[in-house]
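Student: In what follows, structures are represented as structure tokens.
What follows is calculated from the coordinates using simple rules that are stated; it is not laboratory data. From a predicted model like this one, the values you see are computed outputs, not experimental measurements. Cβ atoms are built from the backbone, for glycine too; each structure is taken alone.
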Structure P
Amino acid sequence: MPDSLHAIAASVRTFLEPAWRHWQPGAKPPSKNTCGRSSLFLERVLRHEGYEARWTNGIPRLGEDAPELGPFGFFDGTRWESHAWVECDGLIVDVTADQFGAPPVLVTPTTDPRYGARTLDTASPEAVAARQRTVDELWRGWGTR
């Protein structure tokens, strides 16, 4: 199972890399700040392939008035960073963890201490809708690749 998830995730990452360069020219690495859209797209691909996949995120800080420093998001060894990924069959599937120094495609147990899930999506309704529109646009390209 992890090998097949890794293969699908690697294909998704290869497909997404040109979009990342378009979204954020010059970003280092190109996956930086793309985890929400990328993970939502990965979730759609995995579901299409028959997996029970779920978009997941973690936001360590909710704002100046209500700081939450962790353990939510991705722990890069120094601090918790806002992040999104996919959970599938007891595994985390992440195609953008390299922005924190991890491998470009990561498939690891949901017990991996670098990840802290939070079920609340703190994005505005407009941002959630924009994320979904982006995934819909990507999906059309995925079908013609």
Structure Q
Amino acid sequence: MSPAVISLIIVAAAVIVVLIIFYFLGKKMQRKRDEQQETIESMKQTISMLVIDKKKLPLKASGLPQQMIDQSPWYLRRSKVPVVKAKVGPKIMLFVAENEIFAEIPLKKEVKATVSGLYITGIRGIRGPIEKPVKKRGFFARLMGQK
């Protein structure tokens, strides 16, 4: 066999091994996420809150409890998290919102939020529906004249 064929076989074998490793790691992470989602669903409760402010901040600068920062994985410590500052009853609290919900949370309005610990998983308007934010059209969509 020529050296090119041998090196091609070695590269193909390495790619197959990497794909198998990713497959099993993906299954393990999916199982872990399902367990976490189950825990969130069992702990959720609905509360009414007045949203004061919302920002995407680095985890260390967010003002969240140190225990929560310590429990986060090392590779997420520098990432930005969607933090919502809200008044719940007489207390002002900090919450972490899901990325999909963060854009829909209105500022300076009262909402009913589904909360699991310090994690906002859903929102509803108290006085009528919540206005959806206008999604910006991309460059190519504007160029082609699509709506």
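Student: Quick one: distance in nm of label points 7 Å out along Cα→Cβ at positions 39 and 127 came out at 1.3 when computed from one of P, Q, so which one is it?
Tutor: Only structure P yields this read-out.
Student: Identify the structure, out of P, Q, from whose coordinates Kirkwood radius over Cα pairs in Å was calculated to give 19.0.
Tutor: So the calculation was done on Q.
Student: Have a look at P, Q and say which one yields 26 for relative contact order in percent (Cα under 8 Å, 6 or more apart), as calculated.
Tutor: Corresponding structure: P.
Student: Now a separate question. For structures P, Q, which has the highest computed value of mean count of other Cβ atoms within 10 Å over residues 71-78?
Tutor: P
Student: Right, another one. State the single structure among P, Q that was used to calculate mean count of other Cβ atoms within 10 Å over residues 31-38, giving 10.2.
Tutor: Q
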